[in-house]
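Read through the structures below before going on.
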Structure 1
Amino acid sequence: MNRVSAVEAQWQKLQVTELEVLHAQYSRLRLQYANDPSPSLEQRLQRLSALKVALLKEKKALVEALSEDFGFRPHFDSTFCDVLPVINQIKYTQKHLKKWMKPSRRHAGLLVLPSKVQVHYQPLGVVGIVVPWNFPAMLSLSPLVTAIAAGNQAMIKFSEYTPATNKVLTRIISSLGDIAVCVEGDLTIATAFSSLRFDHLLFTGSTPVGKIVAQSAAKNLTPVTLELGGKSPTIIAPDADLVRSIDNIMQGKAINSGQICIAPDYVMLPADKVEQFVELYLKRFAKRFINKHGVLDCAGIINQAQLERLQSYLEDAKQKGAQIYTVKQSLELKATQMAPSLVTNVTDDMWLMQNEIFGPILPVIGYKTIEEAIERVNSHARPLALYLMTDDNDIAEYVLKHTHSGGVCINDTLMHVAADSAPFGGIGDSGMGHYHGIEGFKTFTHAKTVVRSWSKLPRSSWILSHRKSILYLLNRFLIR
């Protein structure tokens, strides 16, 4: 058997597509964890290194597979969003893992002295990771990095909409040996997957599906981390530079054609600047993403059904009185590519204001005051991200104090997810729990309190012999 065939055989062994194999592989991981419940620091670092080497080796194939699955996807998008974040996260985790694993000392308190109190961070066991189609590499490998750094075994359920990418990812993950299993399949497999008795389940996807996953996990009392989405707003304050604000928004909206859970979903700015915003945005978009032959350098929409959903949002908005603007150039679109659309005269009854857009459509809404913009934000479910364009610290502090969101970028978009040292997660309908950084490590471990007492410590005997005296002293001196 040649080297390529050997690799294929290895990843096929770890790729699950049938229910009975799913349960068998889960049982194998459970037994495997029982035999090695606490991998050493050296083991974990070696696994992280192996994953990094495999990702770098398969980078070209991964980028090409992503473009195949999307019909077309710029290599920049895949490299910048699916490869680079994982490499950076591995490096950061390797640097800090020794410190994270070290038991932390805690204050004993009067009743526990002279015993010593520590918190040990113990691997949970077998964790499940459910991956969406929009960033299949980053959203599988990033939580996997944290899970294996925490010492766990893992099962990863890929989306059925990214078959070419799944094949490359399974080869990459096979570098971990048999501590990780990759799963593919339709709704039947997905339902069975979320019903397994995982020690933790991380799901990335839509809010409606997230609720179903949480209900399924609750039957087993499986704790969940839900990375969902919602309508992430952008507020452009009166003092903000309009051109720089547009570039910040465009960067967040154009990558993957807006198919990002933290993409700017709608923009609010002073009402007298709406027309100028639309004109400048489309001109600057054309300059950056359309070449002289009319070729659009933006990712395709993942499939025809999603493309038709987005088109229906525009048709609904148009019928309800919205104005829709797009680039003036004649475009040569590939497969399911979609030109950007800016929408004004927006009302709350339009589908695009009632649902997460998840595509290259951007409602632009004028406001009279910052308070009015904040009121609109708070009228929707709490979003995964909020973006604010301002150099006025008073405005920034006011917005931060009067809104809730999973994360915030000021004078930027998307970049809070790239902060390896900080937690990433949602709030309310946009999710629960965190991963990334030490918070992610703690998500995938159990914080176990350990009280260590001297074997000859007479405390228990003394308490048993002096209960009445101790009760008097407690009431006299401590309970007050």
Structure 2
Amino acid sequence: MQIEVGSGDLATRDTGLLVALCRQDGGVPAALAELVEERDFTAAPNQTVVSYPRGAVAARRVILVGLGPDAGIDEERLRQAAATAIRAARPFGEESVVVALPADLAVTGAALGEALATGIELGDYRFTRFRTSLTEDEAFDIETVALLADPSDASAIAEGVAVGQAVANGVLMARDLVNTPGGMKTPPDLAAMAIAMGETQPSITVTVLDEVELAEQGFGGILAVGKGSDSPPRFIIAEYGADLEGVPTVCLVGKGLTFDSGGLNIKPADGMLWMKNDMGGSAAVFGTLRVVAELGLPIHLVGLVPSAENMPSGRSYRPGDIVTTLSGTTVEIHNTDAEGRVILSDGLFYARRYEPDAIIELSTLTGAIIIALANHASGLMATDQALADALLAAGTRSGDRAWQLPLWDEYREMVKAENADLKNLAGPAGGSITAGAFLAHFAGDFPFAHLDIAGTAWIDAPKSPYLSSGGTGAGVRMVTRYLRDLVG
């Protein structure tokens, strides 16, 4: 979609569809005030009213979208309003839509443009790749959105629009990856997708280790989880900015479980249906890399994705097995369905060779985090409070929120085993935190943050105008915002 920024009088703008974003405190623009009764449109957040002006203004149709009271109009409110606008506009079949922005917003310039562009692009997302028959309305795409802004702010808004579209590209890439069926994104398939990304983004170098190389180098965690499947595991390394000097190095580690049956501790049938989403962490890593490459950020960013399929067979790893991971740490398997932390142990230890300024790991790791936070925030655990604070702030600003849980020494004690160094499941109490404590062991002394996105990477029903059911792209906006703040 093309998003343009211009200026002009909304009353004289000749268009098939005009959308006006309206502040509750500022009211409906004077030129449109006669089109709607005050009691019918209060400009409450995301409220919409459609009107046919019949010559009162040049536009043939007008949609009013509420922003709510000024005190609540932040970047998140603007993202939601923009998504509401694009979804309200689609059914009218206009290829070009004009969106008029109100005056006196607290959010201005690039921040305003970024919020609007992100909301528009995310709100317009539909996953129809496998639909063989679409109605005319379903197949229709809006081609151009023109933002009418204050002339003094138009240039800065346009700069923000470009950033917002880059961020949205990464989120939408992650959504597409998560929504793709597990049988079409086995570990070798996921590796091929990463290689294809590197071909379209020359600043990203992709290296893939196959099962032979994994065995030669001692990736015991990945190999143990993956050996029950006919699709062999892979370890994917996607690197951006390796040749840059004097820049921070950040490693992103993403869980790439392309399908999780639970293994020999097999899941119930209704718990397996959407397990194609268990690679949401890897999708977030790839999406973030794409955004960073498109923006050309001055940073050395390394994406590490241990990828496997957790399947039951005569070759599967068993409860009671002891696995020697890449670090040499031994792990006793108490449940084969707690496999994500086992493959991530290899990825986190591998990250240490880059001597990074931070290691950020993302994974759809525990059902316990959904019990704690529902679908409204990701769980955050960290060994470095400055890193945690920066991620929390980035999540709040980007609308991709997290909530911090403790990572005290007592939780680390809970994952120690009698027959090995660690066990992969400590029991039901504090399940999300003990999983984070297990992972922290493998990050060593490097600043480490664990984001459990099990509740946010996939939703059954939209919780926001810019979310659709299915994959959400959770983690991309938060981590991208963190990286942008890190490099200034």
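Here Rg/Rh (Cα atoms, Kirkwood Rh) was derived from just one of the structures 1, 2, and that gives 1.02; the source is 2.
By the measure FRET efficiency 1/(1 + (r/R0)^6) of positions 120 and 224 (r between Cβ atoms, R0 = 30 Å, to 0.05), tell me the structure among 1, 2 with the highest figure. Walk me through the numbers on the way to the answer.
Values: 1: 0.80; 2: 0.10.
Answer by largest value of FRET efficiency 1/(1 + (r/R0)^6) of positions 120 and 224 (r between Cβ atoms, R0 = 30 Å, to 0.05): 1.
Can you say which of 1, 2 returns 15 when relative contact order in percent (Cα under 8 Å, 6 or more apart) is computed? Of the structures listed, the value fits 2.
Among the shown structures 1, 2, from which was the value -13500 of helix-only ellipticity at 222 nm (-39500 (n - 2.57) for each DSSP H run of 4 or more, over all residues; to 500) calculated? It must be structure 1, since only it matches.
So distance in nm of label points 7 Å out along Cα→Cβ at positions 264 and 384, computed for just one structure, reads 3.9; which one of 1, 2 is that? It would help to have the intermediate numbers written out before the result.
On the way: 1: 1.8; 2: 3.9.
Clearly, the read-out refers to 2.
Set 1, 2, criterion distance in nm of label points 7 Å out along Cα→Cβ at positions 48 and 352: the highest-scoring structure is 2.
Read the figures in this text as sums done on the coordinates, not as results from a lab. None of the values given here were measured: they were computed from a predicted structure. Cβ atoms are built from the backbone, for glycine too; each structure is taken alone.
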